[in-house]
1. From 1, 2, which structure was relative contact order in percent (Cα under 8 Å, 6 or more apart) = 26 calculated on?
2. Out of 1, 2, choose the structure whose coordinates give distance in nm of label points 7 Å out along Cα→Cβ at positions 212 and 228 equal to 2.2 when calculated.
3. Matching task: -20500 is the computed value of helix-only ellipticity at 222 nm (-39500 (n - 2.57) for each DSSP H run of 4 or more, over all residues; to 500). Pick the structure from 1, 2.
4. Consider the structures 1, 2: one of them gives -0.30, -0.57, -1.24 for log10 I(q)/I(0) by the Debye sum over Cα atoms at q = 0.10, 0.14, 0.22 Å⁻¹, for residues 60-171 alone as calculated from the coordinates. Say which.
5. Here percent of Cα pairs over 24 Å apart has been calculated and equals 46, so which of 1, 2 was it run on?
6. Consider the structures 1, 2: one of them gives 15.1 for mean count of other Cβ atoms within 10 Å over residues 92-99 as calculated from the coordinates. Say which.
Structure 1
Amino acid sequence: MIDSPPNVQTHSRKEIWSIFDRIAHRYDLLNQLLSFGQDRVWRNKLALCLRGKKDLHLLDLATGTGDQLLSICKKGILIQSGVGMDMSEKMLEIGRKKVAERKWEGRIALQRGDAMDIPLENNRFDAVTISFGIRNVVNVVHALKEMYRVLKPGGRVLVLECSLPPNRFVRSVYLFYFRNILPRMGSLISGDSYAYRYLNETVETFPCGQDFCDMMLSAGLVDARATPLTFGIATIYEGTKPGFEDQPSEASPIA
């Protein structure tokens, strides 16, 4: 049956991020080719979720080559400071070149770090974003709790992730592409036969829609909601850290 996902092996975080080091030189090109340019459209839609906000302190996890942060800045969102964090140093090297080309070093800093153990203080950011990276963490709820921790009260988590289309016909076409065409194209262009098999495995087994919203709620976020994009091929998830008036008495003070 086409709806049955393949068996997924267990991988350590080190193994997962070593994949991105290997394909860093072709990552941006492959994103555009394999998504037919939709990855940029989706990142821009996430950026627009922050419109109307001013002087934002923003954290972008699994930032890769920095495209989500750059999309937000290009959309004119008023960012006072942006931190991009990723476990792949090779991806960050490419991202730093992009930031330097746009002369945004004063606003954006890219550094190595793990979404499971964010090396930053509590209550620091107005928004935390993560695009196409949440499915790669070992414990999703724990990572969401880390995002909650570094958010200011009233701050928002924005997650952009691949998902499975609800329509059976669209899903069948999508899964055929993901299982048969995408891995071959990815292998041919990147030179890594495993990386894009791993991609399709993680997308098929990752919780989406209300299941992921429930994870956000489990992490303490409120007003969790999902916005499907392009027939449900991708989804933007939003959640909010309760404000001071909603915080329990034992909540941590602002650092």
Structure 2
Amino acid sequence: MTTIHAHQTVGEIVAAAPNRSRLFEETGIDYCCGGGIPLEEACANKGLSPNALIAQLEAMEAQADKDPRFADAASMGLIELISHILDTHHAYLRRELPRLSGLVEKVAEVHGDQDPRLRDLVQVFSHFVGHLQSHMLKEERVLFPAIQTIAESDRMPQLSIGSVAFPIGGMEAEHAEAGDTLTRIRELTDDLTPPDWACNTYRAMLAGLEELELDMHQHIHKENNVLFPRAIEYERSLNS
């Protein structure tokens, strides 16, 4: 973790770690076009304490070392794992997708003439967001409650969906589609690499997309490789 000083410009602070842009967005500090002013001046303009803001930035980075996304899914029971997925990954997506959508649209509006692929990125990401929102609702309203029901049973209950295996197949197909979209996003952004002329907003967008990809990989891994096989196996044991 790099040391942050109040005399550094806001742009320098974000350039060193683009994920810091989240806190600046929350506080209304312009880290892009207005990023050339020192942090202490930016805080004064917003009536904020630079020391308090630095402490928040440092706390964010320290917390990243304890990232719950990398929790040991294999050690969790079915109900605990579902709660973990909801609290960690679904909550992250509902928080992050609107922010990233705004960044993607803003970057395309400002820099679309320099790189027309950014306009394609808007369309691809918009489809991706809609896909994920629908996907999460189906898990939360149908699949996860069914898995919780069998996890709490010592004999096979009557499920409206018949078997958890049926919706699991659909979720796995949608996971594959999401993976293809993440690959397409990389293609449109030169493997999430900023061009030399990229502004801080552009770099924050790419950093956010990279973090989204990491979260999605962990999310899908926990479902495809741990939750779903274990749920199917437990259902089979109740039927035997």
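Values in this text are rule-based calculations from the coordinates and carry no lab data. Values in this document were obtained by computation on a predicted structure and should not be read as measured data. Cβ atoms are built from the backbone, for glycine too; each structure is taken alone.
1. The value was obtained from structure 2.
2. Label of the originating structure: 2.
3. Structure 2 accounts for this read-out.
4. Derived from the structure labelled 1.
5. That value comes from structure 1.
6. Here the read-out was taken from 2.
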